Structure P
C-alpha cells in the first residue's frame, strides 16, 4: 500500500469522527509531520505517514523528539489498522 492510500484512509477516519486532518506545511523547517489531526473537544495530534515498513528519516525523528519534548504527541503510522487505535487514544486523552 502506498503512503497516499494510508493518508486518504486517515482523512476518512478523522472525518467520520467529526474532525479534520489538514496537511501540515512548515516552510523553512523541514522534517515536520505530514498531518495534524483535529478532533472535537480540542483533541489533536501530529501524524507522520509512511508506506508499510518504512521508517522516519533522521531529521523527521529529530523533529518528532522536539515536539514531544515540548509536550505534543506525534504518531508515526504505516498501517491502516493503526488509525483507529490512534484516534481512540487521542479521544481518550
Structure Q
C-alpha cells in the first residue's frame, strides 16, 4: 500500500492493531502514550510526533520502506538551486 497522507498511515496503524487483536489502550501502554494519542493518530493527526509514530509502527511490526521512483522524467526534477545567488540577493536587499 502506498501511504500518501496522515489519514492513510492512521488507517494502516488501525488495521494492523485490529489484526493483532489489540485495543487502543493496550497499544498505547506498549508505545508509552495515551489512548487518546492512539485515537488521534488513527484518525490521521497531521502533527503527530514522528518519533512516537515510528515507535508505534515498530511495535505493530509494520514495515516502512522508501523506494526510488521507477521512472522520473526531467520535467519532474526540480531545477538546481543556486544558493549563492539567493544569499547575495538577500544581502543586497538588506542594504
Structure R
C-alpha cells in the first residue's frame, strides 16, 4: 500500500457533522482494511467558517480512496501520493481525543 494525502475542503459546517463523518469513514474502512487505512486527519478552519480536513491514508490505489469516500459520503477534493516522509518532530497531542 502507498501513503496518500487527501484534501477535503469546507466539507462540514459543524463539529457534529465532522464527528458523524468520522464514524462513517471508520465503519467503511473496517469493511476493506486491505484496501484503505485511515492513519490521521488534521482538521482545518476554512475561510467560510466551515471545517475541512487534511487526511493521511494508506491505500492500494487512488481509486480505493475514491470508493471509500463515496461509500462513506465524504467530500474529496484532491488525492496526492506521498513519496517520502521528513519527520522533524512528532505530532502534537490532539486537543480533542
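No value in this document is a laboratory result; all are computed from the given coordinates. What you see is a predicted model; the values in this text were computed from it and never measured.
Some notes on this structure:
- With mean projected area of the Cα convex hull in nm² derived as 5.8, matching label from P, Q, R: P
- helix-only ellipticity at 222 nm (-39500 (n - 2.57) for each DSSP H run of 4 or more, over all residues; to 500) derived as -13000 - corresponding label from P, Q, R: P
- semi-axes √(5λ) of the Cα gyration tensor in Å, for residues 44-83 alone from the coordinates reads 21, 13, 7; which among P, Q, R: R
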